Structure 1
Amino acid sequence: MRENITKIKSKRMQIIKKQVEEILKVDSILKWTQAKCINQAHKGTGAIGVYKIIHRPSNKVMSIGQGNIGARKARHLGVFRNDGQTLISENGKPSPSVTGQKMYQFDSNEKNWDFSLLAVGNKGLSCLIEEDLQKKLRPAFNADHMGGK
């Protein structure tokens with residue numbers, strides 16, 4: 001049993017070491033893209049990172065998220081465009097977005113929603129940035145328990 005624990009600890013330490021190396025590679029001068037309408041193409045959406053959804057008329061950040069930026073943006077926009085209803089694929093699989101639902105309920109005019117992103121390139125660091133921003137900005141569409149997940 002002791003050998004097994006030693007192997008497990010060693011494997012976990014290798015994983016942590018790799019994560020630290022990845023974080024150290026991240027450029028210390030990351031920049032947010034200029035916010036523009038959510039329905040426009042945004043350079044960097046293929047990256048892992050953090051994004052903000054901003055209600056243009058009030059200039060308030062309403063949601064902050066992280067992950068594969070393009071996939072998250074597409075999901076939120078898809079649900080928004082579906083009158084705020086969960087998308088259902090041809091095979092019956094639901095594709096929900098609480099953010100997309102809340103956006104539609106708050107303001108159904110797509111042109112009133114802006115999007116900005118921060119291409120980080122590291123999932124762990126993106127989670128930490130998201131959590132920090134959610135605590136500081138308290139976006140209306142985010143739940144406290146979801147930050148950094």
Structure 2
Amino acid sequence: MKVKNEVTIEKNVTDVWQVLGNEFDQIHVWASFFKDSKPAGEKKFHPINFSARDTVVDGKESTHSLDVFNAEDHLFSYTVTAGAPPFTDKAQAQWVLESKNNERCTVSITVHMELKEIIPKEKALEIKGWLSKSGDGMLEELKHYLETGKVHPRKTN
């Protein structure tokens with residue numbers, strides 16, 4: 001299963017990369033879905049000093065291990081190496097930033113999930129809808145955070 005979400009943010013790609021890429025380990029600061037996050041793993045990618053983030057979502061812990069981190073091209077991808085949803089065999093995501101001009105950029109997230117074979121088609125459609133809605137919500141929160149300098153109202157509740 002593959003779900004892609006995209007948003008245009010009225011900030012330059014360098015500012016957006018700072019929050020998404022260089023501060024990959026601090027997603028809980030702006031994304032309401034994440035209750036906590038911290039750096040993990042050894043340094044593998046320049047210029048960051050970690051290769052994964054440990055996160056907490058609704059009391060459950062997970063680890064997102066970076067597979068690719070390309071600061072020059074403004075993209076990264078990761079695999080959920082611990083704490084993936086129980087209905088998946090594999091969960092990965094790729095984030096890509098595209099500069100539109102010096103004042104805006106497009107951010108996309110593509111989630112790839114391999115569901116367990118026992119998952120019925122109806123449940124798979126429900127999961128796909130949830131992923132799409134979650135992706136839209138996270139991008140909305142990112143946009144709000146970057147454009148206003150404040151967390152989205154969902155994050156403050």
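At a glance:
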{"read-out": "Origin of the value 3.7, where distance in nm of label points 7 Å out along Cα→Cβ at positions 18 and 106 was derived from one of 1, 2", "value": "1"}
{"read-out": "Computed -7500 for helix-only ellipticity at 222 nm (-39500 (n - 2.57) for each DSSP H run of 4 or more, over all residues; to 500) - originating structure among 1, 2", "value": "2"}
{"read-out": "Of the structures 1, 2, the one that 150 was derived from, the read-out being volume of the Cα convex hull per residue in Å³", "value": "1"}
{"read-out": "Mean projected area of the Cα convex hull in nm², for residues 10-81 alone - highest-scoring structure of 1, 2", "value": "1"}
{"read-out": "Structure with the greatest value (metric mean count of other Cβ atoms within 10 Å over residues 122-129, set 1, 2)", "value": "1"}
{"read-out": "Comparison of 1, 2 - label where mean projected area of the Cα convex hull in nm², for residues 58-97 alone is highest", "value": "1"}
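Bear in mind that the values in this text are calculations on the coordinates, not laboratory data. Because the structure is predicted, anything quoted here is derived from the model rather than measured. Cβ atoms are built from the backbone, for glycine too; each structure is taken alone.
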